[in-house]
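What follows is a set of structures for review.
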Structure 1
């Protein structure tokens, strides 16, 4: 059974049809990369997986999107608990103007965790999972804004992991980072997929080829092709996919 199943998903910004009849299955403990030119619907789609588009005025969504056996667009869905299950990391690192420690425990505190020992445990576990603990363990009370860009992004990953999500959404998580920091995040994604299902938007063909198990090619709000990453890059079935992955357009 897939972790996420998308059935006939359409999304409109006002009159603009941004996502058109999307059908997709996302497998558990795999990295699924969403590729395609700018403005093709990748970020809109990834934000639909935890209902972030609900926050935008004038958006209309229809279709079904199942997290296991629950349609997350059903009227009785608790969106707050959905976003605990489906965490998100954005394009630019966005740590809060708080200490490193307070950044990580922010979510659990908001959800009612009060025990200092429990919060300490969550902070250490999350920072270890984000491959950041050894670099920051002696300065947890210092401002998160003093970290490098790559460290800040790993902190944002730790902050998402502190909520113990099942799925981690990443919207171009390395586009603001240098090659070394990018490499660290890619290694981290490889580790994290043992415990999490990961969906990543990337503008880098090389990155998609390196880190993903499955690749989905978007164009003009439609899914043109999806499948095993190696197949998409070596023998795509659609000429438009071939043109994009070989750099003929995009």
Structure 2
């Protein structure tokens, strides 16, 4: 096993970070690593906004559900899906690009590009001994986030990433077993097998929570997920995306 794989397998979300700024070199290396990620057809349909203004970090923390680590960290990145520059490219080259930009396919490309770039950034940060935590909570109030960050049409802030020096490293949550995630040649559709795998995983997760909380919690994974999906969240997103000229066709 090499150091890259050790870094990957050692990942966990770090929610207690020192309020100590990253160096300019660290920030630029993280962003350069993000840019080195694969991108569909060289489209590069994302932008990254680094937040250094304490007032903006505080406001983003509030909008994300009062998550303290959005405000207190080494650096806060906001990863945005971005097809704005491609609209400008169309204007510059006098090409009709509007239908493509507004298509579901290019919307998916934008999401995938951004996620790939962000994961490269995360691995780069962790390889430097830093901790990271993805912040989906910025999508709680995207209108206000867009206004705060002055994003143009065709640009959607998708998630944040708090990066910094770990103050406390928590235990790693066990992932689903490989046999449940990895299929060969076709998708396993025997629901009895599938449910049995989930029951076994529930035992692992329940034991994890029991040990971590000294008996105060014994959640199961299926219980958590059913509760998460039963509670509808951010249901405004469909209309919000369309208002910003994306995923229209």
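Please treat every number below as a calculation from the coordinates, not as lab data. Please read all numbers here as calculations on a predicted model, not as lab measurements. Cβ atoms are built from the backbone, for glycine too; each structure is taken alone.
Looking at structures 1, 2, which one was helix-only ellipticity at 222 nm (-39500 (n - 2.57) for each DSSP H run of 4 or more, over all residues; to 500) calculated from, given that it came out as -10000?
Details: 1: -10000; 2: -14500.
Here the read-out was taken from 1.
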Checklist entry - Given that distance in nm of label points 7 Å out along Cα→Cβ at positions 46 and 238, derived from a single structure, equals 1.9, which label among 1, 2 identifies that structure? => result 1
Item to check | Test item: Kirkwood radius over Cα pairs in Å calculated as 20.2, pick one of 1, 2 | outcome: 2
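Given that P(r) over Cα pairs in 10 Å bins from 0, in percent, for residues 102-189 alone, derived from a single structure, equals 12, 29, 35, 20, 4, which label among 1, 2 identifies that structure?
2
To test your reading of the models, identify which of 1, 2 gives 0.55 for FRET efficiency 1/(1 + (r/R0)^6) of positions 142 and 174 (r between Cβ atoms, R0 = 25 Å, to 0.05) when calculated. Mind showing how you got there, number by number?
Numbers: 1: 0.55; 2: 0.20.
Going label by label, the one that fits is 1.
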